[in-house]
Structure 1
Amino acid sequence: MLTIEIDKRVKGDLDSIWEILTDMKTFSETAPDIVRVEQLSGTGLGMVRQIHHKSGRIWEEECKEWEPLSHFTMQVKTDSYPLPISYLRRIASMEQKQKNVVIKIRYEYTASYGPFGYFLNKHQIRPILKIFSTQLLDNLAKKIHQQSIDATITGSTILKSKDSAILTITPETLISDACKILTDKRIGCVIALNLDGKIAGILSERDIVNGISTAGQPILNKPATDFMTHNVIVSHPEDSMAKLMSIMISKRIRHLPVVDDDEHLLGVISIGDIINARMTELEQESDAMHQYIEGRKWREVAMQIGRSAASEEFN
């Protein structure tokens, strides 16, 4: 029996990592050269799924072990597998290590063609499985990291970085007055509130332009309620950045009011706010990566010339 094992440390909680590790869609997105995964039957222990490879090969694999938040084992039917292997098991596992979680991909396999299999393993099977496992873990780590970012950046955190003042109008506000607010404050929309403080509608630059194109200049003396959007799409403070972006893209809107459980307005998030939040996160990631690279360089130099000399070198 031949084996190969690759591991990678990631940050996150066991529940969310396990969900990513066992998700078929995620596997098809992160596994190199895998284009589609179909579940044929069952869930967990006994699950059978079909794997579609970019070469056109299709094979099945069955779950032989399933220990939630720990590991699962897939027995691969090798008849159509793209490597000369007569037996193959893939074990995906994870283990909590202080502040990190270690994810491991382990292969247990037997090469085909008897004694000639030793040559095939050395020059083909083992290198390919190693590359596959490494890329799979790297892609999973990126997925886990992105989910962590999405979970930490929410509607609430974005609003905290903005001016706390909320500009609103009433449904009876004249379009001319609303235009002055949009111009003076250099904003793209304004929320109309009822007397009870709940959202009555949203008036955007697009609404005003559409009104002028159909009714002309007289709309300036008409109330906002005649032209604003009444069925307003809203979000909530706990919504993740990914969800906010998904709503904006699917609904083709640039502004998203945030409301509390009583439907009272807490603020408005624009597409620009989300871009700024993501840019800040990317800058933090870049700084962290720079520090990691510098730290790794220091450790390598320290091993070669000693800690004191390395400190002088990097100072």
Structure 2
Amino acid sequence: MLFHIEHITEYRYSETVTESFSEIRLRPRDSLRQRVSRHYSRVEPAAVVESYTDYFGNFVETVSIPFRHQSLAVTSVCDVETKPQLAEFPQSELTVADAQQLYSGLRRELHDYLRPSHFVQFAPGVSELAAEFFPPSAPLSESLASLNEYLFQHLRYRPGVTDCATTVTEFLSTREGVCQDFAHLMISVCRAAGLPARYVSGYIETDPVVVKDDDRDAPELIGATASHAWVEVYSPAGVWIGYDPTNNILEGERHVQIGIGRDYEDVPPLKGVYKGSHSQALNVQVRVTRGESGAPRN
């Protein structure tokens, strides 16, 4: 499935700032399930954009503006092709205890995805959910599907009641939040049960669309216009399997990955600092459409 994505982030400062530095994580990942055919970033005011690959394999661009300015606008444009998630957890009879035993030989490689992190804590209530959904004798694949469905059924998607700094403990107390909160809680439960899990940031096609093969409508999916988040759990077969608890589905063609990490702290779309004691206003516009753009390549 082909997607054309335009993501515009604009900061306006209440007064002129003297300099700023930003990290940008907006280029989708290249992987077995998706391929980026075109990407470019434009920054205003004009500045040199440099890039590197971070610890988690994410593409990062950096921008330093060493002069006075009153706004910063970052435009990211890309074309990406996604593929269905074909991999699933093998062997329905594989139990949670079997998986934990298989993971034990990879504890060094999977360490970052087994321990608490900035937003993922083993908060009160998390251990209870881990014990409920992942008893040692339970089939692993069924347990993960049940947890995905439970979070979808018992938590309320409600934008505006949480923010990017909300912790698992705070989310559990209200049970209302956004996709980032759903993902952090599912990761917490998996890690508390000894299952490696990581955070995925990206986009999701939320609008219902007609499926050409049989003229049915693909369902409307839940997610923010600006971004989406879900979870990947490591399979003992050596692949990461994506779960979207906000929608109670597996990761599929309508998901576009940007970055992976321990939690949101590792993959914010744009973060930085500026010199000045003034306030700022943020405006984000994202357009995700099927099919490549006809615009000339940069």
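Read the figures in this text as sums done on the coordinates, not as results from a lab. Quantities reported herein were computed from a predicted structural model and do not represent experimental measurements. Cβ atoms are built from the backbone, for glycine too; each structure is taken alone.
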State the single structure among 1, 2 that was used to calculate distance in nm of label points 7 Å out along Cα→Cβ at positions 142 and 182, giving 4.0. 1
One of 1, 2 was used to calculate relative contact order in percent (Cα under 8 Å, 6 or more apart), giving 13; which? 1
With Rg/Rh (Cα atoms, Kirkwood Rh) coming out at 1.15, pick the structure among 1, 2 it was computed from. 1
To test your reading of the models, identify which of 1, 2 gives 20.8 for mean count of other Cβ atoms within 10 Å over residues 174-181 when calculated. 2
Quick one: semi-axes √(5λ) of the Cα gyration tensor in Å, for residues 102-253 alone came out at 25, 20, 14 when computed from one of 1, 2, so which one is it? 2
Taking FRET efficiency 1/(1 + (r/R0)^6) of positions 118 and 190 (r between Cβ atoms, R0 = 30 Å, to 0.05) for each of 1, 2, which is largest? 2
Computing helix-only ellipticity at 222 nm (-39500 (n - 2.57) for each DSSP H run of 4 or more, over all residues; to 500) for each of 1, 2, the value -13000 comes from structure 1
